[in-house]
Structure I
Amino acid sequence: MDLKKNWYYNVIQNIKIQEEKIHKKDYKFFQIALLKDLAKLTQQFSRDCKHCESNKEEIEDITKDISTEIDTVSGRRNYTNRVDKITSHFKKTHKLYFRGYFLSIYTLIGMLVGTLTTVLIALLINVYIVKFAALVGFTIGLIVGRIVGAIKEKKLEKNNQFLNK
């Protein structure tokens, strides 16, 4: 147990050392804070998940030299791909998502369905009100999508199913 805690401590220390060398814009753009959250989640799930256990080595390798890796184009691409691979594991296997994920998805679906539905109804009733119907359907779909997405986000918040804290 003490070794596992040391792993997380070492990863956080590696990140802290690298933070000084990383420009503030790059720190935010490459979501270095997310890497800390991923390390914490990996620590939590590694006892029961073999893939998370193997992700420990990946995260440790990523954190050893972040600052020089994100200085080159190929290094940035490599860093992004490695972090995306870890986050996709958490999405698929552990059902953990980013904040705003479902809010965005349901808003988009609501806008599309609302607009298409009202346009089709307007075409059946009167061709001259299609523009108005599209606007009304878009607005209603937007509102309904945001409400449904917010409900889903609250459920995720309640179950603590977010990648980023």
Structure II
Amino acid sequence: MNIGIIVHSQTEHTYSVAQTLKEKLSAEGHSTKVERVIPAGDVPPRAKNVKFESRPEVDVYDALIFGAPVQAFSLSAVMTAYMRRLPSLQDKKIACFVTKGLPFNWTGGNRAISQMKKICQSKGGTVIGTGIIIWNKNREIKIVELVEQFSGLF
């Protein structure tokens, strides 16, 4: 299966999770590519008018994994703007994950995942898995769990 892992990463945490996912999915025989959503300049939390330096195309993939940081208790403004501008995701299997610094999923993680799912579903995509990685001392265990969970979805 041709899987696109599309990420926005501010501190490289989200990107590092995406790279680990790519390694696992590639080892299982999938054609997998990590692509970055890159804004043109700094984007404050909850910004509405986001311009992009890089906006990966999604129509070339059979399945997608979206990853982004939690920002101000919500999905990052960059990923929100990117996903809202996506074309149809009809008939695509999709998994979503977020990375965050604050403990507990209710400090923005659940909301960010909900936002991602809502956007994907509004474009006809089928969200088959989600995950939240809290960047603390247990993160390596949680990353392994997420990678195992997601690799079983495709």
Structure III
Amino acid sequence: MNIGDRFPDLLGIDADGRDVRLSDFSGMRFIIYFYPKDNTPGCSMEAQSLASQYEQFRKMGYQIIGVSKDSEQSHRKFAEKYCLPFPLVADTDTTLCQLAGVWRLKKMAGREYMGVVRTTFVCDHDGTVTDVVEKVKTKEAAEQLFALLDNRYSPNPA
């Protein structure tokens, strides 16, 4: 996904098996973040950073949605462990990851494999991408987004 591209309304299913649709968050803009794996150090820090500032993002008119290829059960445990207030999409077949362009060849310890490249997309009310953050600072994910969004938001009209 690039700036100007649009996410589909139906993103997938959450930790409770419910559909996650952009249209369910009427009047909101979106922060859709893709991360490699539940309960890993970097992904846990990123989720905690975003969760700690969730209410501020909501006041700014943004809904946060996390996406990884982990299962619903894995997402449920991850969300419970860190008290995550936002939905996590279980993209087990990597359909959304591939559409977003974050399912890529990765290298670690001399081996190559396909995996999710940590990326955050900021989107308008209709899911149109306005910003792409490819170098996510996991510990300061919320602060990084606040700096990006500074002076660009209006309070939630709802």
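A few remarks follow.
- Value 8.0, calculated as mean projected area of the Cα convex hull in nm², assigned to which of I, II, III: II
- Structure (I, II, III) behind the derived value -27000 of helix-only ellipticity at 222 nm (-39500 (n - 2.57) for each DSSP H run of 4 or more, over all residues; to 500): I
- Of the structures I, II, III, the one that 5.2 was derived from, the read-out being distance in nm of label points 7 Å out along Cα→Cβ at positions 66 and 130: I
- Comparison of I, II, III by mean count of other Cβ atoms within 10 Å over residues 42-49 - largest value held by: III
Read the figures in this text as sums done on the coordinates, not as results from a lab. Everything numeric in this text was worked out from a predicted model, so none of it was measured. Cβ atoms are built from the backbone, for glycine too; each structure is taken alone.
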